[in-house]
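The next part holds the structures, each set out as structure tokens.
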Structure P
Amino acid sequence: MSEAPVFAKGRDLDAAARALGPWLAARLGVDDIRIVNLAYPLGAGVSNETILFDARSAGRDDELVLRVAPAPEHQMFFEPQFWRQYEMLVALRRLGTVRVPEALWFEDDPALLGRPFYIMRRMRGRVPVSMPVYNATGWLTEATPGQRRILWEDAVRQLAAVHGAPMEEFSFLHDPGQGAPGDEQQLTYWRQFASWALKDEIPDTVHELFDWVSENRPPLSTPGLSWGDARIGNMMFGGDYRIVGVMDWEQASLAGPMADLGWWLLFDDIHSVEHGVPRLDGLGTRQETLALWRELTGRPVEHLHWQEVFAGLKAGLLALHARRSMRLPAAGRPNPFIERSCRLLGRTGSVGSS
């Protein structure tokens with residue numbers, strides 16, 4: 001299966017280049033600039049419009065990425081607060097422990113491109129794609145087990161680096177209106193998300209899972225920086241199988257590191273056993289992942305069962321919202337995220353009806 005740009009929403013790229021040229025020239029301090037080679041990346045995510053381009057002027061050639069805030073009809077997240085993505089990259093780059101793209105400028109005036117946007121430097125590398133799953137086909141299947149081991153270890157090291165970042169550097173993620181940082185804010189947010197995204201079509205199984213995670217919430221969870229969409233598929237790797245950059249910070253919060261571990265293990269399963277595909281030799285097992293993370297962070301693994309159930313609920317809600325926004329019927333469609341959470345609780349569950 002070939003990859004395709006999935007967020008090409010009809011923007012006139014030539015018009016975008018003309019609008020962006022003078023704005024970018026002023027920030028680069030040049031008199032004349034050419035914006036060329038505009039293209040949507042293959043296999044990009046759907047939560048933001050992303051455009052690759054080159055900016056050429058006398059004596060310099062910059063490879064850049066334009067990210068535009070989603071229009072309401074394309075909005076994947078409840079109250080996305082687009083500016084936070086830019087601030088996340090700036091803060092992480094300043095700390096220097098997590099490899100992220102260099103964020104250059106943020107523009108909140110929608111007059112130029114119709115929506116706020118930011119510019120960052122382009123990274124070069126390869127990303128393990130999720131469709132089709134990287135355990136079944138693609139460049140990772142062609143790597144040796146030793147190369148895959150390098151990739152996996154570097155990925156877990158970067159995950160641990162996220163969890164070593166001081167929480168006070170990310171105070172802009174705190175929303176006191178949603179309760180205390182950590183699990184309380186997350187539960188509030190995702191209940192609001194479900195009501196916003198699904199309106200009165202929330203399936204009974206979703207209500208039941210919300211009841212379970214609310215009633216069984218750990219009494220003493222530790223808040224801290226959470227990447228949110230923590231998975232190998234959001235990492236870019238170089239030819240040496242080491243990480244070039246950690247991407248996609250739309251779901252960043254103060255949920256704490258255990259939220260990321262639950263999400264990471266969920267997607268490890270979704271991209272292998274949930275598709276009936278064995279995990280590639282060299283990619284660490286569940287126990288190896290937890291052991292390496294503990295070694296790197298010096299933290300205990302706590303309340304993982306609860307976090308995995310909650311992770312499946314969150315990912316399942318995003319999948320339901322995506323289908324609803326594309327006006328596709330949910331009835332009869334599998335939702336492996338919700339189904340996995342139900343299995344973890346010893347239940348059967350379907351989201352085919354509300």
Structure Q
Amino acid sequence: MGQETRYRIESRKRAGYENPGHYLVRECRIDGKRYTAAKFLRSGLRPDEFELREYIQKYAAELESRLEERFVAQRTALFSWKYLPPELAAELERLRYQNQVMHEVLSVDEAAWYEREFEYHYVHGTTAVEGNTLSLSDTVSLLEHDVIPKDKSLREIYEVRNFTAVAAYRNSHRGKVDFAFIKRLHKLITANILSEPGKFRVSDGFAISGCDFQLTPAVLIEDELSALISQYYAQIESGANPFECAVLFHYYFESIHPFVDGNGRVGRELLNYLLTRSGYPRFLVLGEKRGEYLSALRMGNQDDFSGMVSAFCRMMLEQRAETVRANMEEGLRVLREEKPRYVRGSVRKFF
């Protein structure tokens with residue numbers, strides 16, 4: 001997307017003035033809603049294309065800042081916030097805005113590189129949380145080049161390798177979360193690992209390692225999971241904040257524990273699917289953060305949902321805010337200054 005499509009000159013009549021005023025306008029559309037910020041330039045002769053480029057370089061940073069603040073203010077006022085305090089809610093919506101602008105200004109190649117690099121870290125993290133011992137380097141080699149690491153079990157190899165198919169399915173899905181989506185994710189995640197991948201458990205007596213969830217009896221799994229899905233979408237329709245709802249969905253999904261194994265990996269896939277459908281970045285669970293992640297989930301067992309949602313929000317901000325903002329600002333700078341795009345070997349660091 002070129003800068004002229006992001007910024008434009010707009011002429012407006014002004015009360016008490018004979019000549020129209022000319023403004024530099026920055027506009028973006030998020031979730032079908034239009035957000036604009038304008039800077040008065042002058043009256044009289046309309047600026048030409050050369051002057052437009054000069055004005056963009058001079059005022060773009062100011063307009064981006066004003067647009068961001070307007071978005072944050074409107075978004076925080078839009079939702080019914082139940083768990084996050086105002087300061088965290090504002091920072092979360094700021095991250096959401098910056099994430100969407102970042103993807104707007106990245107080229108197709110940059111966006112693909114970014115998503116691929118994130119996927120490697122995500123797969124390594126979501127499997128390491130469950131005890132998988134492949135290193136990040138092992139994970140990248142296996143996913144990118146199908147290089148089998150030495151001295152690792154077939155189970156561990158499949159736990160990582162299966163995410164190639166998981167990513168393809170997840171990225172192609174456009175519908176709501178339902179039983180078919182959940183079971184398909186589980187089938188892909190546990191392929192070549194479980195004897196009956198994609199099937200809900202039919203017996204009880206299971207426990208979650210490292211956490212003290214009260215699991216749903218097998219006979220009630222479908223009823224409770226159906227109710228959870230329905231209530232999630234009802235809350236969204238009523239104006240509840242999507243991040244809060246996604247974290248609550250993740251907690252209750254884990255407490256239902258619908259499968260014999262693989263619930264954590266499926267649950268984190270669902271969490272990220274719900275987050276990205278609402279414009280938030282994906283949540284990254286790194287192996288060394290396992291204790292922090294499980295501690296946040298345990299807060300739900302004590303009905304401390306404000307603490308739980310706030311902990312997830314802080315983890316998200318800690319993981320993503322600095323990187324997303326840096327890449328957004330660099331992308332905007334490239335557009336303003338009309339710098340050449342990066343090639344594979346010179347792409348900036350994302351993690």
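Before moving on, here are some points about what is shown:
- For 16 (relative contact order in percent (Cα under 8 Å, 6 or more apart), calculated) the corresponding structure among P, Q: P
- For -19500 (helix-only ellipticity at 222 nm (-39500 (n - 2.57) for each DSSP H run of 4 or more, over all residues; to 500), calculated) the corresponding structure among P, Q: Q
- When mean count of other Cβ atoms within 10 Å over residues 269-276 is computed for each of P, Q, the one that comes out at 20.9 is Q.
- At a computed 14.6 (mean count of other Cβ atoms within 10 Å over residues 53-60), which of P, Q: P
- When distance in nm of label points 7 Å out along Cα→Cβ at positions 205 and 221 is computed for each of P, Q, the largest belongs to: P
Each reported figure results from applying straightforward, stated rules to the coordinates on display, with no laboratory input. Just so it is clear, the model here is predicted, and its values are computed rather than measured. Cβ atoms are built from the backbone, for glycine too; each structure is taken alone.
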